[in-house]
Structure P
Amino acid sequence: MEVSRINYDNKIVKYFAYATITWGAIGMLVGLIAALQLAFPNFFNDYLGFKYLSFGRIRPLHTNAVIFAFVGNGIFTGVYYSMQRLLKTRMWSDKLSYINFWGWQLIILSAVITLPMGYTTSKEYAELEWPIDIAITLLWVVFGWNMFATILVRRVQHIYTAIWFYIATFVTVAVLHIFNSFELPVHFLKSYSWYAGVQDALVQWWYGHNAVAFFLTTPYLGLMYYFVPKAANRPIYSYKLSIIHFWALIFIYIWAGPHHLLYTSLPDWAQSLGVVFSIMLIAPSWGGMLNGLLTLRGAWDKVRDNVVLKFMVVALTAYGMATFEGPLLSLKSVNSISHFTDWTIAHVHVGGLGWNGMLTFGMLYFLFPRLFKRELYSKRLANAHFWIATLGIILWAVPMYWAGFSQGLMWQEFNPDGTLANPDFLETVNALEPFYIMRAFGGLIYIIGVLMMSYNLFKTAKMGSFSNNETVEVTNSRNQKIPKGEYWHRPIERKPVQLMILSIIVILIGGAVEIIPTLTVKSNIKTISQVKPLTPLELEGRDIYIREGCNNCHSQMVRPLRFETERYGEYSKAGEFVYDHPFLWGSKRTGPDLAREGGLRSDSWHYGHLLIPKQWSPGSIMPAYPWLAEDALNTSDLKTKIAVMRDLGVPYPEGYEEEAHKDLKKQANEIAGRIVKDLSQQKGSVKVETVSDKEIVAIIAYLQRLGTDIKAVPENDQEQEKSTELTEKTE
């Protein structure tokens, strides 16, 4: 067989490793700030007073930084290192590798700038606006092109298990990202989702759940299949189990998204499919976990002495816990308690901190001594990091589980006379204060561990000797004779294009079965004749609501459960959301549900509550929004917004954009007049001068509209007639 001398590109691995460490520390620090805002709201929300750091704006920054910056760079670090060695060839194009690196960092930087400024689509894990979405697509194609070209020029015959997972990651993330990102632009940094209401919710959680599956799971399983055997110096436990694990996982995972929407307005058949396939996920998920752990069978003495294996064992254990709990949470009886609570937050972070975090740390501790040709600067410090990180996860997750159980049970508790035991939502919020403090403490400890690792690794790099190119001799086994009677899966492993096509087919089946009927069969979403488009002022208010990230804390979905209808009113119907681009059902209730908020409180109450929430709602942890009363409402894009909404199927009359400003001004003056009248009679209250042209009036108009379309309208209710003036015009 032919022997060749080749140069592995270690420079690209080093670049991505440094980016992983840097963005990891930044993303976790942002998360700590968000946790502190909830733990100590009197300090952060009252005195910080800086809109770009308000909770609703930095929460999506935290999730994007951790998922796409920390984990994303971690994926590229491991993939670029392992692929070259598994395929026995340098990456096909150095130029594409570095376009991938610098382009990805620019995308992350754009998120750091745009999200705190309020440029967001509001869709979980997909908040970035359309130009950035396009850039992500192009960079992902660059990565995939380089990866497949490298596979095609490999010097090995069969493609190892890890690369199966890399291929599935590439094709599935591409499909998910493209289909979830269909939107119509209003301007350079504003768009409306192509889908509406129930359809948007299903597509979003088809994407959202599988972003976790195919960005946070499958590539890391590929890294596990490479780095665990390498660190243990043992072959993977079972080749056949890896085959079952791979194909079953990518087929089943794609169906499970609807379990995020149980008891919502999503059609029951879609919810049921999500539950069934979520339960089935236990088998392949645990198959992968056991394949990794059993690789260490007979080598547990190595785990005791090898810090890399310690991190990886905890990572696999956390993966097993999270993938058992996920199906458990998909059961309707459990979901009725867990949904909208901190239980879900704890579940996600067991995966994020435990699975992704610990595996990344183990991988970095494995790589740096090899890249810089010297032993780790301090094994003692690395072991200390392991125990600190493990303790941080426990102190983070356990309080959040307790908080989630407390929330769910307090919401559902009834008195013997049939009334709610905790009718005031703030009672449940105040009960969580000690848990939020403990969570912040756990996060701080975890970040201290990250800083210890950073110091250790950078000292290792500084004292070591790095070569951009690692020269090795490799044997070309690409054309060796194929033995007779080989295992049935072997031919697939020789054909990467076939493997890619089969992966696409497997992942498209579930998506097509769930999404196509929801998008095309009108009977799945019954319309309600009373539901009409938002007025221009309400439309502007909704955009401000999205900009401030209010949906991060408030849901707009009353589930058909007695404790919810007792607290919030009539349960939500699919037809209520037909003009919602995007949907705003939310996934967490740090504040109460707002689906029936309209008309429950006066305009002046909302005004005061937005400016000084703790004065108007004692015990609230909601941040103040003083800038809403100071910043003028920008209506320069109103005409375009109306036109885009009409293109999306919202029945604004032809040419209505020419009248929109007049109607907006009229409604704003009415609301401002009521606010001034009410608050001028209250001594020591907020001073109101001219508010009709401020952003706060628009968001109040939107909040007062929520849920009113399906409420009974008294014949003599003149104010209701005024607020639905647009309804008469559209009819």
Structure Q
Amino acid sequence: MKPVRLAILWHMHQPLYREPATGTYVLPWVRLHATRAYADMAWILERHPGIRVTVNFTPVLLDQLEDYVAGRARDAILEISARDPADLSPEERRRLLHSFFMVDWDRSVRPVPRYLELLEKRGRDLSRVDLDEVVPTFTLGEYRDLQVHFNLAWMGFGALEDDPALRELAQRGRDFEAADVELVLAAQRRILADVLPRWRALVGRGQVELSTTPHHHPILPLVCDSDVAARALPGVALPPRFAWPDDARRQTADALASHARRFGRPAAGMWPAEGSVSPEALAILAGEGVAWAASDEGVLLRSLPPASPRALSLYRPWRAAAGDREIAMLFRDRGISDLVGFSYARQPADVAAADFTRRVVEAGEAWRRDGGKGAATVGVFLDGENPWERYVRSGHDFLDALYRSLGTDPRVQTVTMSEAVVGAEGPPIPRIHSGSWIEASYRIWIGHREDRLAWTALGRAREAVEKAKLSGAPADKVEHALRHLMAAEGSDWYWWYGEDFSTENAAEFDALFRGHVLRACELLDLAPPQEALQPIKPTGRGALEAKALREPTALLRPVIDGREPDFFEWQGAGVHRPGRGRGSMFGGAPTFSALHWGFDEVNLFLRLDPDPEAQPPDRIRVTLLGPLGPSRLEFPVVKDGVPRPVRRNGVDVGRAVLLKVLEVEIPFAPLGICRGDELVMSVEALAGEVELERIPRSGYLPLSVPGTDFERIHWRV
């Protein structure tokens, strides 16, 4: 027996990027990580058959990967990648310039002269760049080069090694043609389709164990009972108690079923999201048949008597009490794991790999010095996808050197997690500490004001859905609503709330979270939580969050006649422009070029300006989601200047008329809307049952019904 058994676990996860109201993928990270990490990590293991590892795929990631492989994923960034730049609207070109540098600049932009040239032309600091001014300065050739370079930059080492055509594009570097764009995107499709078959083959030859995580990557202990956060952080401010252990149980059971469907058998073990455990969470895992779980050394050392020696405690498997059962556990060496995730990218590959192996061997020596018998068992668990964009050649050189070093060192034996937890001896851990891999607490996900607002919104929506279920709401709608709330339980939304981490996609993450909460309420005609009606994350930009070009600043007195309005009639109204480009979903021009809205003391007014090139709709549906739940209003569209009723549930509640423009008047009183209410709105243009246009394209447009002091607040000289 070799003196050290090394259990490496690579964790693969992305949150749900599918927008709740429309189904559009608003961020491309599943697709792009697939062409790098998910394919690369299999590719490198295929070339080191003596290395055994565990790879943890979350079900929510695999759900989205399947959408891409099946062609169901409507990815906004992919659609902009695929279209001829000449056909892109100014708004889409703006999105292209905003988003197509979202890659590590040091590794993927600066070494590529043409890509760097395009970045310098756009400007590095988006807060100082007026993209509307920059858009017309780019040529069609520059836009096409950017389409290729962005998608090519996310190609991993396996793709470039296996595909000479991709290497030729990378070497040419500029003046790409439409066929080059299609070549890159076709390679993406091939790689995505091959990801899971490659991992199944590695499992089949006994080299890899695949594990899973509760379905939507929730912080399971907080779903069981959010008050457990106080165990590690006494006195911390917490939201109203969220305690839905049945949700935690379902997230676990759904993950096991998902894994069995895809890989032919349930996973033996789980990496709980963020290594987060508690006595209640372990009881659920064990109760659902999970054989092993894993967490961080900080959790272990807080679960044992204070004088417990670190090495003797850490470098061995344990059994932990899990309700009326026990569950096998292994805990990560934080130092070694974090070096791979955060430090080794800055070192030569051979130096980093040698340092890793040395530290693993030294862990075994520390184990023996502390009195350990037999082989030490060292756990190294970390993110298996995000680190590699900071490594030379997407991590190829480091991973190749690491696996060569481990495979040839006579002192180290690589094992899977199921192998690592065999033979746990001694008494079980009687009560696991309630914490995660970060600070052995849950502070990151519940310790900030924004976190508390999000948990409050989720909790109120969850209670409302449960009441609707008990009141006999249709089972299919309840199930649909619960699926959205399960997605909202995912850890990723709370990761980006608070001050610890920042991302240029903060608005998208915020809107995705709130969109799931709002959609769950809309499905069951429930009043949404106040906390979800406005952005939780203060941010100045974002592609998903629906924003007005101008917010309402004055009360309106429009004449609802559909005629060309004079300048003053809609002065002070809010304005939202949907833009012309809508990707491959509809094609052509938008139905309306602008939405104007505003209020007087008793009415909501809408003005929709038709686009002359667009297919006219048959009818319009306006959805207002506010304190009393959703109001869905419909009216026919006939261009004759004749007022027609706006109906809610067959009852007339307003009027609409189309001649030059479509003008709508909707009284507040019949809808139960009061001064000061916060609402969100969407407008759909329909032809039969086909949706021609949705404003905004994704999410909802926030509205604040003016109070008595509205004009005083907005008064200007």
Please compute distance in nm of label points 7 Å out along Cα→Cβ at positions 152 and 176 for structures P, Q and give me the label with the greatest value. P
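Once distance in nm of label points 7 Å out along Cα→Cβ at positions 128 and 600 is calculated for all of P, Q, which comes out largest?
Numbers: P: 3.6; Q: 4.9.
Evaluating distance in nm of label points 7 Å out along Cα→Cβ at positions 128 and 600 on every structure, the highest lands on Q.
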Computing helix-only ellipticity at 222 nm (-39500 (n - 2.57) for each DSSP H run of 4 or more, over all residues; to 500) gives -11500 for which of P, Q? Q
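As an exercise: distance in nm of label points 7 Å out along Cα→Cβ at positions 248 and 440, calculated from one structure in P, Q, equals 2.0. Which structure is it?
Numbers: P: 4.4; Q: 2.0.
Computing distance in nm of label points 7 Å out along Cα→Cβ at positions 248 and 440 on every structure in P, Q gives 2.0 only for Q.
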Tell me which structure, out of P, Q, gives 23.9 once mean count of other Cβ atoms within 10 Å over residues 8-15 is calculated. Q
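Given a value of 0.05 for FRET efficiency 1/(1 + (r/R0)^6) of positions 120 and 648 (r between Cβ atoms, R0 = 30 Å, to 0.05), calculated from one of P, Q, which structure does it belong to?
Q
Among P, Q, considering only relative contact order in percent (Cα under 8 Å, 6 or more apart), which has the greatest calculated value?
On the way: P: 17; Q: 14.
Structure P comes out on top.
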When mean count of other Cβ atoms within 10 Å over residues 336-343 is calculated for each of the structures P, Q, which structure yields the highest value? P
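Where a number appears in this text, it was derived from the coordinates with a stated rule and is not lab data. Please read these numbers as outputs of a predicted model, since none were measured by experiment. Cβ atoms are built from the backbone, for glycine too; each structure is taken alone.
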